[in-house]
Structure 1
Amino acid sequence: MESVISGAAIYLSVMVFTRITGRRTLAQTTVFDIVLLLLLAEAAQGFLLRDDPSFTNFAIVLATFGVIDVAMSYLKLNSQFAQALIDGAPTVLMRDGQVLEDRLRRVRVTKDDIIEAARMQHGVASWDEIDAAVLETGGGITIICKRR
């Protein structure tokens, strides 16, 4: 019964944490969100497996992560330098209909990834219809079609 209560306490704590810190949708998840999730899982594991049976310690770790996460969000809002440092910057993969091969290699994206994004976003199946492609900070590829 103690494990059920502990599990419920962890679940409710993490649910409250996500509401307070304003988590986005999975599609908008950043690398830092994933790291935060892994750290929370590690902290919860210690509590659930009784390596550290104090819920207070877990709550302190959770609160610390929350404060740091919210502080990082405010830092990114107020500083473009901090935002670029933390989240990275978009990478132009294709400009004026020309694929930038060196950038594709650097970010490990293939031409197939670009044409797939073009098909999914605009129904485009031909390179002739694509003006630009940008790898966004979230990992998605934005396609800009040529004007018809």
Structure 2
Amino acid sequence: MQRAAVYLYRRNLPHWRVAEATYFVTWRLAAGQPELSAPERSLIVSSLKHFDHQRYELFAAVVMNDHVHTLVAPLDTWALEHIVHGWKSFTTNQLHRRHGRAGRVWQSEYFDRVVRDEAEMLEKATYILGNPWKRWPDLEDYPWVSVRD
């Protein structure tokens, strides 16, 4: 089944899908979940990179204490909703098994935005890379930021 070049995927929020687009995607921890620890953040960054160049191109990502931002372009027949579902499902499973978390880890919905041009791509990448220092201005190093060269 071939998809239209532009279509709307809807859950609670509308999600526009555009062929060969790059998306800025954000999702948050579920209410009542404690902040992500350093080892948990490392696990999530590793998970985000796992299918890079196979299912998607991951241009930038940051795992904060309570949310995740990515700048990602799905490849071939991979739909963004399946990529995000895979990230959230796998990390939930691993956070339960390896780190003793229980219950819903992530909010069920996520926010995504189609990146419209090169200027917006640079803006979103800059936002992702600067997010830790925006929250913690005196921070020296933050190892849970990833950017493509």
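Rule-based calculations on the coordinates, nothing more; no lab input. These numbers were taken from a predicted model, which means no experiment stands behind them. Cβ atoms are built from the backbone, for glycine too; each structure is taken alone.
Observations on the model:
- Of the structures 1, 2, the one that -11500 was derived from, the read-out being helix-only ellipticity at 222 nm (-39500 (n - 2.57) for each DSSP H run of 4 or more, over all residues; to 500): 2
- Each of the structures 1, 2 was assessed by relative contact order in percent (Cα under 8 Å, 6 or more apart); the largest value belongs to 2.
- Given 13.6, 42 for Rg and Dmax of the Cα atoms in Å, for residues 48-127 alone, calculated: source structure among 1, 2: 2
- The greatest value of mean count of other Cβ atoms within 10 Å over residues 64-71 among structures 1, 2 is that of 2.
- Comparison of 1, 2 - label where Kirkwood radius over Cα pairs in Å is highest: 1
- Of the structures 1, 2, the one that 3.3 was derived from, the read-out being distance in nm of label points 7 Å out along Cα→Cβ at positions 72 and 104: 1
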